[in-house]
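*Asks:* See the structures that follow.
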Structure 1
Amino acid sequence: MKYITKIIAISFCVVTSTVFAIDSDRLLKEAQEIFEPLPDTMPGEENDTPDRIALGKKLFFEKRLSINNTQSCSSCHKLENGFAGVDNLPVSPGAKGQVGTRNSPTVLNAGWHSDQFWDGRAENLVEQAKGPILNPIEMGMPDEQSVVKKIQGIAEYRSEFSSAFPNDKQAITYQNIAEAIASFEHTLKTPSRFDDFLKGDKQALTSTEQQGLATFIKVNCVSCHDGVLLGGETFEKLGKKNPYANQSDQGVYALSKDEEDRMVFKVASLRNVALTAPYFHDGRITTLPDAVRTMAKLQLNKKLKEQQVNDIVSFLKALSDKNREK
């Protein structure tokens with residue numbers, strides 16, 4: 001898998017020291033050329049039904065999918081009480097108390113990602129849902145058959161799977177468990193004020209947030225973070241200009257053994273980024289300002305001024321779900 005680099009050289013801002021004179025009309029026009037608002041539908045939801053979504057939600061919170069009935073999808077991908085599809089830990093503990101090696105990405109808007117996991121080893125939400133249940137460090141079930149047998153033994157699920165998959169002679173299968181979970185995850189769409197801005201409401205972003213957007217474009221963060229998710233669609237080497245301190249995880253290389261894939265990871269989506277600390281694949285960066293500074297140095301070889309960092313952070317906060325925004 002080769003990573004993709006897009007070179008965008010754009011600037012329309014009048015700069016006086018570190019202060020931009022923002023032309024909101026031109027900023028909106030340029031933003032519309034780089035980013036896209038969240039679509040109404042997510043890829044893969046064509047076959048979703050209310051019964052399948054309801055079943056998937058129940059399975060997402062179902063701890064009996066783990067080896068010792070202690071771990072569910074929601075254990076690492078919390079959705080309630082303001083959580084943004086993560087547990088806000090550097091790495092997450094599994095059913096037996098062991099911790100993983102990579103930071104748990106948010107499940108919010110995940111169906112728009114080109115691939116799933118930091119290394120892209122799953123192509124969609126269905127394939128992603130199959131992984132953690134059988135992962136010995138995560139939910140720890142020994143095999144697909146054990147999962148199916150366990151769910152078949154729960155009376156309520158027998159009727160609910162029949163309703164969700166009425167055309168299947170054998171409704172409870174490992175594939176259908178994953179299909180149902182993915183159906184629920186298709187509903188996890190989080191429009192932000194930035195979407196309102198992209199749709200033409202220039203008042204949706206404050207002047208400070210617009211200045212942050214202009215800075216985000218000017219310093220070329222958009223070379224990786226663009227499109228619908230402001231990321232999530234390409235793979236890049238972490239440390240293109242300066243090496244990342246932690247080299248223990250070599251990213252896609254661990255799968256491909258291709259030298260070009262050393263330290264290559266999926267570009268993170270920036271939607272809800274203000275709510276999903278800590279950052280990077282290893283969760284070593286604890287604050288959003290530090291993440292902005294670090295990425296500028298690693299990827300662009302730029303040392304940002306504090307005002308630039310503050311402005312970009314202000315813009316990034318406007319990418320939060322309007323129902324979770326802090």
Structure 2
Amino acid sequence: MNTVSAAHVVKAPRISREFWFVVLGAALWGVDPLFRILLLKTFTSAQIVLLEHVVLFLAAAPVLWRHRDDLKNVGFKQVGALLFVSWGGSALATVLFTSALSNGDLNAVLLLQKVQPLFAILLARILLKEILPKSFGWLLLIALAGTYLLTFGFTMPFGNGGGFVKAGSLLSLGAAVLWGGSTVMGRFLLKNMQHETVTSLRFMLALPLLGVLVVFEHQAWSLPGGMWMGVAALFNLLMQALLPGLFSMLLYYKGLSKVKASYATLAELSFPMVGVLINLFVFGQTVTMVQLLGFALIWLTLYMISTQQRDAVAVA
């Protein structure tokens with residue numbers, strides 16, 4: 001009987017537990033529209049995000065107090081990263097995404113979040129000095145073609161053709177850029193801070209900017225009429241803030257503390273997948289063939305990148 005020396009057995013790279021924390025945290029983001037769309041019937045996008053962050057502030061303040069020693073490690077670079085994560089990733093990106101849900105095709109808005117890894121990989125190269133995947137330029141062109149199909153379909157960017165609501169898609173792309181950048185900035189912050197500290201500061205520092213946005217929006221607050229409508233709105237707000245908000249971010253940053261930014265953004269693909277399933281079973285929206293084609297091009301790009309990274313881990 002032939003035997004193989006244990007020294008020559010090549011084990012497949014094991015996916016870490018932290019990777020699955022990122023997967024679960026991102027998957028919880030996918031249930032966000034379930035609550036957010038209902039809130040859009042009563043409040044504006046900025047008002048929803050402000051109320052959400054007030055709830056998150058109350059939950060995050062005690063956590064930050066317990067980890068206040070982490071603040072001793074904050075320098076100018078950390079302050080800049082925190083402002084990007086909180087103002088860009090937590091405030092502006094969430095407002096853009098909320099607006100996109102009310103101005104575009106729900107599936108297109110969610111599927112476009114798959115471009116987040118590309119922005120994160122580019123920023124990780126610039127800021128964290130991570131090596132770009134081979135042939136990244138060509139892969140980026142393929143992903144951009146998929147992005148175009150998800151945004152405009154087979155129509156021109158200008159004009160009335162096509163069945164896509166372009167404003168929602170463009171808003172979603174803006175959110176994807178900011179969230180992709182926040183992944184990289186969060187990874188940078190976790191070098192000196194615990195994930196609980198980063199999560200708390202992300203929510204707390206976003207409040208002043210959101211307050212300014214609501215003031216300059218000049219929109220009156222429209223509170224839901226009737227006791228049961230008010231209870232339903234409060235329940236949706238609490239669930240939306242705590243489940244896809246606080247709890248998901250705690251899981252996400254716990255995993256991100258030991259996962260490279262480029263790997264983490266691949267795990268985040270669970271977000272649009274869960275969202276599309278909710279759109280199908282709750283809101284009755286199906287994915288069109290053009291959307292599937294655009295998704296396939298973006299997924300092909302990310303699959304090729306992940307294969308390169310997997311092979312690099314196996315060689316190491």
Structure 3
Amino acid sequence: MVKFSSIPRLPIAPLDTPVERCERLQRAVAGMPEIYVKHDDYIGSLVWGNKVRKLEYCYAEAQRLGADTLITCGGIQSNHARITAQTARRFGFEVVLVLNGVIPAKPTANLLINSKMSVKIYYVSSRQERSVKMQVVQEELEKSGKKVYAIPLGASDEIGSLGFVKAMEELHNQEEAMGLRFDYLFHGSSSGGTQAGLEVGKRLFGVNAQIIGVSADNSVAEIRGEIMAAAGPIQERLKMRDLINPDEIRVETGFIGPGYGIPSDQSLEAEKIFADTEGILLDQTYTAKAAAALIAYARKGLFKPTDRVLFWHTGGLINLFQ
């Protein structure tokens with residue numbers, strides 16, 4: 001049996017992010033039980049956020065394979081792509097990005113940061129074109145003599161998802177130190193890697209919380225499929241007995257609103273409530289929509305007064321400066 005702790009990772013930033021109780025938020029929302037926030041928005045300079053957890057394992061795998069160049073993809077304001085560009089250099093990797101979206105006349109937020117680093121960016125018009133362009137660029141780079149390691153969207157595969165298996169070990173240790181157990185865990189979900197790691201880690205480390213991934217764009221079937229595709233190889237690698245049943249995976253799709261990265265009335269309200277009560281900022285792609293779901297669940301009376309709920313803040317705050 002492979003011990004999880006033996007799987008290689010390259011530390012990028014201090015983790016063990018704090019868990020804080022939010023009593024003002026609890027009082028402000030009808031039906032809200034004890035509510036806590038896990039602050040991955042505190043990771044690294046320029047709020048790197050949760051993607052760093054995944055990249056620690058991706059970079060270790062890239063080193064193991066002898067890669068000198070990384071290629072990854074995302075939207076034009078992708079946090080994942082920007083964080084990869086920022087952090088990979090310290091390990092000697094060159095970085096190539098494939099981004100989709102309309103190129104603005106003046107770059108802002110993540111795109112502005114990318115422009116300040118000497119990374120090659122290829123632009124495509126749609127999300128569907130990204131993987132094809134990545135493959136073409138990878139082949140061209142390899143023909144020129146580069147050893148390329150491809151990181152998928154959001155680092156959401158069986159390598160990147162290991163970062164959130166470790167994150168669940170971190171949470172388990174925090175529960176022990178705090179002397180409590182969480183009943184629910186809310187987070188933003190899209191490409192499935194974060195939730196895959198959380199689901200595996202929940203079973204591996206004995207965390208009891210019901211995990212609810214709040215979709216930013218995709219359907220239940222799509223996200224469940226991505227979760228199982230990433231989690232399956234991890235479970236096999238670790239020879240786990242308590243396997244994930246896809247029917248047990250909770251994905252909430254009722255808060256996507258007008259579309260990916262586009263605010264809704266509910267997400268705007270959630271953003272204001274978190275800011276006004278706790279001074280916590282949310283982004284409109286993931287965290288504000290996950291918070292909107294959390295608030296709606298409370299108002300609908302879906303929590304017991306004795307429940308403890310954890311909101312996992314995944315970061316993404318650079319998108320506020322678009």
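*Asks:* Ranked by mean count of other Cβ atoms within 10 Å over residues 48-55, which of 1, 2, 3 sits at the highest value?
*Replies:* 3
*Asks:* When helix-only ellipticity at 222 nm (-39500 (n - 2.57) for each DSSP H run of 4 or more, over all residues; to 500) is computed for each of 1, 2, 3, which one produces -21500? List each step's numbers first, then the result.
*Replies:* Values: 1: -10000; 2: -21500; 3: -12500.
The read-out comes from structure 2.
Rule-based calculations on the coordinates, nothing more; no lab input. Remember, it's a predicted structure, so these values are computed and weren't measured experimentally. Cβ atoms are built from the backbone, for glycine too; each structure is taken alone.
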